[in-house]
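Enquirer: Next up, some structures in structure tokens.
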Structure P
């Protein structure tokens, strides 16, 4: 399972790298969806990119939407902060008055930590036009390269595929953000899009959780030794849900190379060969066997492992 990835949020770089165009209409759909659907989040680095590079009327409208979103978040967190700061004062007053209430000091310290976390969050949101975070998780949008006829496009799609029926499944219970290569033929979810709706998901590193020395969950990440952008073969869908139009995708995974397996993980994104882009993005002209051959012909890569903060 690849539960998180670090993306390239500068969409212009992806334009140049993949010879694609940014689909601004699609971006607007994603920004509108975020405001009405809690299971459709946008990594803040995308907001930062939009705010810093808005030139056309559509881009300026998106930048305004991004600023409005974070203004609302600041107001929401500020209201909570005010309540938590009052809680701290109340706890301190009770302690000063000699209250014998159980775990009062522990509750005070916990609430102080909550206050600091909210302050950090507000400070982060206030600086969103300077520097956002490029991490994506399930239910976050990410840039995906697709092709309509002869034109390649960069579209924001949510990382957690929603079937065309629009029936959403809980991302924490059902993993539809990764599509196992060995299930593409027999899973009804993947059969509906495999051989029909393909994409390429670009990113720099992917994150996993492995078992630590004492049995604890240990977050780590992998990145190519060459340190450059990588990508995974992906499947996507466009669904109608009550909140609107939802573009979503899943990254295809397979058995890991030796260095990933040695780190304690049993899956790895399928990093297809760049020479296969055209055939992968236009799957209708290929047989299933030819498409599986593309998934088998991965870029020769050694993945370096690092501890994640």
Structure Q
């Protein structure tokens, strides 16, 4: 009993400390958020490499970290025009490392190195881009205007992921009977997944109202984020299960590793960013799509003689 209480106290204290630091960095944005995300990316990448070593793969941590640093700078300065060049250079770098310094299995080591800086680097670094959306009216640490600031979107994202996780846990514990993915994650249930999704979408609508996000956008974002949060959780479980490890690490007392705590955000952050960028902040992609469909149908019916 005492041991259980100690574990819960440790878990609670760790969560409180990490949550406070993360919240401050999210509120302040800028260089503080860059440092926070960079620390998580570095530690998460180290855990990723260690996990794969249990599988007999040896991705290059150096290449992954160099690539992560490049992507961090591109995200911080919002230089999307250089992303393709960076991906090309980093991918070639992964091959060069295996060619001159690598070891068997060569193909797997190249692949897992590239996966490492995409999964553990580029995806979570989109948080900098989400935080910077429409941020020209940001007024500082104590004067926040979240209705016109990416901060509101970040808070919405975090709330949806937390509600998905929390709702899934309690609904699964009380009503769970049918396993969602028995081989990958034997404790997750379909009932828990549905319950978590309901909590997430409900929370998205409520929070979306307070940050002046349209109802249909709030619904779509809630659905998208809760789905990809659960897919991210299952994907990290897939990596661990395949490598035969229970936790990604022991960096966070009572919580496991950084990958264990952030798996629900890896897919959701880029999904959130691209939806907001192309359908909320700007409707250009939607108008281009509608125009494409219109021209396609016009040409199609013209060919048919209509």
Structure R
């Protein structure tokens, strides 16, 4: 009688690796656009803004901001520290420094909520316009529909600005599209817009000539991937199959599958046991009556963990 056990796949649901590293990235382009000046560009000033149309201190119309980060250096750093592609992104944070006295009448001020989206199209042009001298050589409010795609873009979170805040730290969700884009080592575009029509605030852009620490910053943290599970021993207890394995992840669901033909496609193997791991680390699976002791035919077993 022959038992063949193979781990086919494992998808970690909890990252347990202890080593972690954070990389801070500043934008390589950013701009704000105004609904009340929809053909003008504001990519060359020292500030960006998010505003609804009805803020408490002014009614200068809605203002949105576009920010783009290049993650090539980040990927190089993570590859150098963890090994090529041997890392997983565990968090991303957008840090902003508020300009509490922007000194230009085009900006609004008010407390409220705003949203940040990952956008699939990051080919927009920054332009050189400023609040004092807007231009037409970069992205404008009228062009938002060209670069925003509701079927591809993904919300990364909703946040609250309160008048008087000096900074904002916005933890970003990690949907697959956003993570894949960061891991690719190219441009990663974010779009910021008002949720509350009363919100309005100004923050420093990459063009601000003051302290570089006030520029927008995307802080990405990565860690080693969780260790892959492995079968450490196989034994029989009567007709029961006993598997001892290592590197399980709490909450992961395992399946024991069997077939009489190892060449059978995995989707056609028969599941004979399933359960959820209660804790991480080593674990033991006992499959009752898994082995046919009366008929000396080959039996093949596979362990899948999701």
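No lab work stands behind these numbers, since they all come straight from the coordinates. Predicted model only: the values in this text are computed from it and were never measured. Cβ atoms are built from the backbone, for glycine too; each structure is taken alone.
Enquirer: Output the label of whichever structure in P, Q, R has the greatest value of distance in nm of label points 7 Å out along Cα→Cβ at positions 99 and 195.
Expert: Between P, Q, R, the highest calculated value is found for P.
Enquirer: One of P, Q, R was used to calculate helix-only ellipticity at 222 nm (-39500 (n - 2.57) for each DSSP H run of 4 or more, over all residues; to 500), giving -24000; which?
Expert: Answer by label: Q.
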